[in-house]
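Presented below are the structures under discussion, each in the form of structure tokens.
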Structure I
Amino acid sequence: MPTSLPTLCGSMAAHPFRMAVEVHNAAYRKLRLDYTFVYFGIIDPEEGVKAIRALGIRGMNVSMPFKSAVIPFLDNLDSAAEAIGAVNTINNKDGVLTGYNTDFIGAMRALQEITELAGKKVAMLGAGGAARAVGYGLAESGADVTLFNRSVEKAEKVAADFNLQIGGTLDDFSRDDGFEILVNCTSIGFKTPDKSPVPPEKLNKDLVVMDAVFIPLETKLLREAKEAGCTTIPGVRMLLHQACGQVELYTGQNAPLEAMERAIEKAMKILS
């Protein structure tokens, strides 16, 4: 019989998605930690949080639609998660549950691999949950952000919360306005490789283009941006770095980026 049980980490999700299991477990193997990551399909966020306490789960990823719903049942909330209004990570430290948001960390690290952000003129498309995380991160990084969304009224709330500018609807985005970075935070292109939020004639070679959509691996926006000579960042890069942020919270160690890259590349091949 074993003298100890592995430390349990996991993810609460309405629809379990195996990629996080592969990526997290690859990280723990590389770090030589006796951690095991599993998925928990749940329907009740309050009961899900109670299970973290009852089972002593070290860390729990949180997927939609529970990112805001879990907040009332936690002990503490990190300042970034509070500002964004969403938690994707619950860190259980000595029985105290603190909610974090590593989505914005993932987006910023993915962008900063390519470019500095302070003072850069950024066009951000969308005003949903992903846009709140990315908008917060860009504002904290000192970028000059203009928000475009199908509903300008919805965009006004995000813009007010993070001191962003409103550019109008998606159709109002223009290549002539001097933007240096374009970030798609809409769901346009998700599992629909023939759709893009921006027509190709609005792209130019001076843009850095990141798509938060990660399925397919190369969206139509990224294909057309690459053809226009843009530097492109796939959504899977943001996904990878947000997972690194979670591993760092759960283990207190630097995430093993290369091992996690290999795991996510393998998982994406299965999905594609």
Structure II
Amino acid sequence: MSPTLPTLCGSMAASPHRLAVEIHNAAYRELGLDYTFVYFGITDPAAGVGAIRTLGIRGMNVSMPFKTAVIPFLDRLDPAARKIGAVNTIDNREGVLTGYNTDYIGALKALEEQTDLAGSRVALLGAGGAARAVGYGLAEKSARVTVYNRSVQPARLLADEFNLDFGGVLDEFPGGAEFDILINCTSIGFQSPGDCPLAESMLETSLPPDTIVMDVVFLPPQTRLLRLAASAGRRIVPGARMLLHQACGQVELYTGCQAPRGVMEEVLEREILKMI
């Protein structure tokens, strides 16, 4: 009997790397499914989406800078992805392409490993795509979110759109602020171990001792923000936790099976260490 052809999934990015490949293929092996996950470096989002249709690709991860650019070429949008305005997952069901956003799900699940979000007071740093996803998710969980950003207008727009509070610019982050959670959704610290969105003194004096500090940046595994927060006695949530949970959401969309989180976590930790 001839072997069956594998079901193809993948990731499209301007500069793809093997992280998603290793995580997804480990999950499919653990589930015993004949799925193969590959990455595609693209420059044209319309052609990339067209290739999903032409090749019958079952599901496609979408990385920056294409999370918004792919939207006009899809057939449907999940309501959350429509509200956030970004897609990180394309699900192909019998030729109908639906865009989802599992980034916000990943962030919420990573935080819920530490605390209940309803009614929590959250300082959200940033107003870009990651902040939109996280801010949307926190609003859905009835958290009380205050937005701080390097520039005022994007932060005000984000706050107005999702009914959040506008706090001001990052340099004006208040001393004695009463927040339960602080989340960095800026790119400050990405592959830059010495950079931090807040001054060290702010982490030591501006946040209550039981504040949870999360960074959506996953490289390095422990950013300067997280190192400073941990040394000041705060609980921390690394960006890899968000990355893990959003990948689990993708696997479940593509396969209809519960994601093997333990296996995926092990592979994620191994691959991130290789990238340091």
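For which of I, II does FRET efficiency 1/(1 + (r/R0)^6) of positions 41 and 233 (r between Cβ atoms, R0 = 35 Å, to 0.05), calculated from the coordinates, equal 0.25? So the calculation was done on II. In this comparison of I, II, the computed figure 2.3 for distance in nm of label points 7 Å out along Cα→Cβ at positions 217 and 249 is attributed to II.
Laboratory data are not the source of any read-out in this text; all were calculated from the coordinates shown. Predicted model, so just to flag it, every value in this text is computed and none were measured. Cβ atoms are built from the backbone, for glycine too; each structure is taken alone.
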